1. For structures I, II, which has the highest computed value of distance in nm of label points 7 Å out along Cα→Cβ at positions 142 and 174?
2. Out of I, II, which one gives 0.30 for FRET efficiency 1/(1 + (r/R0)^6) of positions 30 and 166 (r between Cβ atoms, R0 = 41 Å, to 0.05) as computed from the coordinates?
3. Suppose you compute helix-only ellipticity at 222 nm (-39500 (n - 2.57) for each DSSP H run of 4 or more, over all residues; to 500) for every structure in I, II: which one lands on -7500?
4. Mean count of other Cβ atoms within 10 Å over residues 38-45 was computed and gave 18.5; which structure, I, II, did it come from?
Structure I
Amino acid sequence: MGPPFEVDSSEDMLVEEQVANMLLHQRYNPAIIPRLEEYVDHQLQKEKYDYDANMGLLKLYQFHPEKSNSKKIVQIMAKAMLALPAQDFLSGLYLVPQQSLSQEPMATLVELVSLLETCMFELFWQRLAGIDSLRKTIVGFDDAVRRFILDVVARTYSSIRLDLLGQLLNASTEDTTSAVLKFGWAVEGDVATIPPNTENTAKPSNDRGEQLGFAVIASSRSIM
């Protein structure tokens, strides 16, 4: 096994190149498992995400169950959840041992993904306490979830009250205002205005209908 990965921020690109090269030439060699596990830790600490490397590690665990690491499986799946709306979590489920899905904290992760995809955001934040220790090990966890929620809101509304949005984001009014401004929204008084996009702009229709709600949009995304 080679030397440990550098974790200094200036070496991030080198680390990624090392992993890509390793997967290119030794993807099915169980000897690379410790290196890939170390790379998972790197992703948790550096707000990085490498779908190919993580799925490669899960596949190696599948081929070599005696080398499987349940902690790393959970960490990989947590990072996959933070990649929503990409379907990485669903892809990972096919590589996770069936018996693990009913065990904690994996069972809670599966529930949390369902809550996000059905846009039950306030309940998501309540249930998040079930994986609080895992959450604390992942730098940028809450920010990643909030980016997903803001993306869903932007696809649904042209404007929204800051107090309502704060409830969905589990954030104070001040933090909510800061987040939407970074997202390029405008704030006037207690209302955030979302720039027009192809999904939040009214389209001509022969039928009179109300604006799509969260659950309608989410129903097409649900993995459950």
Structure II
Amino acid sequence: MKATGSLYSQVMEKIRQKIISGEYPVNSKLPNEFDLSEQFDVSRVTLRKAIKGLADDGLVEKIQGVGTFVRQPQKVKRIVSSSAVESFSEIAEKEGFKASVEVVKVKEVETPSELKDVLESRRALFIERVHLVNEEPIMLECNYFPLPRFKKLKDEDLHKSLYQILREKYQINKLNSRDMIISVALASLSEAKLLKKSIGFPLLLLQVCVEDENHQVVHAGQQYVISDRYEFHV
């Protein structure tokens, strides 16, 4: 096996992808050490280190004398120790979840008064989407993209990763968080309906402003997150 990165991390990633794809389903038993070592052409020491890493991530569980089993992680983990911004879908898939998106609303609107100075635009493209992991809603995002720069964004397949679209169509390869304010909000009727929670359910509210490598604002808005399915690592 030849690739960048440590050998055990390469094995970890290959097994992780097999879990994400469903080749190794949740609750299934992984092949034994001998077969996996042969499959990935590594020593058992390297394989055991990879399995330990997956266990530390909550993707597998090793039961002494029985074998190693695929486990479903309980929370999506987001690292916020740097200003770099990652796609939610990509984060979730790295954690072993099946990520998907429901598009709720896409329309051109008057920029909210509190965001006009931030977006430096009187008109914005409003995109409201619900992120799901394993077909369960976990986050509602309400983002405003300044016009006319992102006018054609509404013609894209917004069920895909927005940041992937920005990379491919707008050549925006690096996104940074200019500001992020985290607080607690109680779900309104509309938020509760979209997230399938009761009215008044406590949500993490993230007020975000994201900019490109040239310090131009790409979007600003709010994210409403189900707190028991999501955690931040600072």
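1. On the way: I: 1.3; II: 3.2.
Evaluating distance in nm of label points 7 Å out along Cα→Cβ at positions 142 and 174 on every structure, the highest lands on II.
2. Working: I: 0.30; II: 0.65.
Computing FRET efficiency 1/(1 + (r/R0)^6) of positions 30 and 166 (r between Cβ atoms, R0 = 41 Å, to 0.05) on every structure in I, II gives 0.30 only for I.
3. Numbers: I: -16500; II: -7500.
Matching structure: II.
4. Numbers: I: 18.5; II: 13.5.
The structure behind it is I.
FYI, it's all coordinate maths here, none of it is from the lab. If you're wondering where the values come from, they're calculated on a predicted model, not measured in any experiment. Cβ atoms are built from the backbone, for glycine too; each structure is taken alone.
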